[in-house]
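Each structure below appears as C-alpha cells.
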Structure P
Amino acid sequence: MNLIQAIVYGIVQGIGEFLPISSTAHIILVPWFFGWRDPGVVFDVALHLGTAAAVISFFLKDWIVLIKAGLSSPKSADGKLFWLIVLATIPGGIVGVLLDKYMETFRNPVLIGIMLIIMGIILYLADKMGCEDVELDNISLSHSIIVGISQALAIVPGVSRSGITMSTGRILGIKRESIAKFTFLMSAPIILADGLYHARRLGGVPVDKVSFIASVLTSAIVGALSIGFLLKYLKRKGFGIFAIYRFILGAFVIAVYFLR
C-alpha cells in the first residue's frame, strides 16, 4: 500500500467509525470501487488503533472522572455510568470474537448495499419517532443492556456500530446528544480491543512503517474531528442527512455491482 492509499483509508475510517454510516462498509467498498488491493490485517489494526486513540483522547477527561468514580464510588452518577458502559461493551465483544472468522462471508457488495439502505431507513424512523426524554445521567441498566446487545449487529458491514446503537437509543427515548456520547464512550474499549485482537496475527507480516503510521495518525485526527462535528451537529439537527447518504450509497453500490 502506498502513502496516498494509507491516508485515504485513514480518512475513510476516521469519518465512518463515528458517523452512523459504517466504517467497515466503506473500508471494503473503497478497494472494490477503485481496484486497490485489500488493506489486510496490518492496516485493519492501524485504522482501529487510530480511531481508538481519537475517542480516548477526545473524552480523556471524561474517562478519568468515570474510572475514578467507577472504582471509588460506583453508586454515584459517574460511577454508575462507568459500569453501564462496561456492561454495554460485553455483548459486542463476545459476538466479535465468536464471528470474526466468518467476516469474509459478509463482504459481499450487494449485502453491504442492502444493509446501508435498511439501516438508513431504521436510523431515520428511529430518530423521527423517538422522544427526547432520557439524558446521559439517566440512562438505565436496561437501556445499556439493550444498546449493548444492538451493538453486536455491527459485525455485518453496512450496519454501523454508531448507527445501530444510536438508532436503538433513539427508540428508547434517549436524547440525540446523550446517545451519541454514550455510543462514543462505549466504543472506545471495543475499538481498542478489536485492534489489539487482530494485532496477534501480525507476527511475521511485513509492515510498511511510513504507511502504517500515516494511517494511524490520519484516522486518529479525522476521527476526533468527526466526533466533535457530530456532537455539535446533533444539538441542532437529527440523523436525516446520514440516512439519505446511506440510501444513495447503498443504491449506487447495488447498481454498480449489477452493471459490472
Structure Q
Amino acid sequence: MASSETEDQIDDKPMPLLEHLIELRSRLLWSMAAFLVCFFLCYYFSENIFSFLARPLDDVLKAQGGGQRMIYTHLTEAFFTYIKVAFFGAACISFPVIASQVWLFVAPGLYRSEKKAFAPFLLATPILFILGASLAYYFIFPVAWKFFASFQSSNGAGGLPIELEPKVGEYLDLVMKLIFAFGVAFQLPVALSLMAKVGIINSAGLKKYRRYAYVGMFVIAAVLAPPDVITQIGLAVPLIGLYELSIIAAKIVEPKPREE
C-alpha cells in the first residue's frame, strides 16, 4: 500500500502564489505569441486558405455550368473576410501550442495516475476535431452546396434567370460555423469517456437511455447546423455512431466494481 502511494505522487514542488502567477503569465505570453505568429502567417496566405475553403462550391458551380465567382457588397467585406480567415486558421494551427502550455501549467499539480488517465483524452481531442472538420469539408459541403445550387434556373420568374452569386463574408461564416460544429460534436466520445472515467456515468446508463440520446442527437444537430435537412442529418448520423463508440469506450475506462 505504501509503495503504491509513493509511486502515485504529485511531482509539483511547493510554490508561493507569486511564482504561480509568474508561471501563468509566462504560459499566457507563449500562447499569445504562438497565436500572433500563426495569425500573421495565415493572413499572408489568407487568399489561398479562402480558395481552399471555397473549392467545394467552385466544383459544384463548374459541374452545373454556372458562373464561378463570389461577390462582396461592402468596401470592407473582403478585407474583414481575410481577417476572419487568418483568425480561424491561427486558432486551428496554434491550438496544439496553446494546449501544451495549459498542460504544462496544470500537469505539475496532478498525480501521476491522473496524468496517465488524461493523456489519451488530450491526444484524442484534436484528432476527433480534424475528423469532424474533414467530414464536413469532404462530404457535407459537396452534397449541401449541390442541393442549394440546384435552385438556379435559366428561366426564372418572368423569364429572368436565377443565378447563384454567393457573398464572400456570408459563405465564410457558414463554412466556419459548420466546421466548428462538426469538430465540437465529434468530441462526444471524449466527453462521455471522461465522465465514465471519473464515475459520473457508466456504460449501462448510456445503453439504457440510448433512445433518448438518439433524439437528443437530432436536437443538437438542429441547433448547431444550418436550418436544412441535409446538414442536420449529416451531423446527427455521425453523432449516433459516436454515441455507440462512446458506450464501448465507457465500458473500457469506467471503474471496475471491487470484489468482496
Could you figure out which one of P, Q the value 22 for relative contact order in percent (Cα under 8 Å, 6 or more apart) was computed from? Q
Working back from 2.2 (distance in nm of label points 7 Å out along Cα→Cβ at positions 64 and 136, computed), options P, Q, answer is structure Q
Read-out Rg and Dmax of the Cα atoms in Å, computed value 17.8, 60, structure in P, Q: P
Taking distance in nm of label points 7 Å out along Cα→Cβ at positions 168 and 200 as the quantity of interest, name the structure among P, Q where it is greatest. Q
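Readers should treat all values here as calculations from the given coordinates under stated rules, not as data from a laboratory. These numbers come from a predicted model, not from an experiment. Cβ atoms are built from the backbone, for glycine too; each structure is taken alone.
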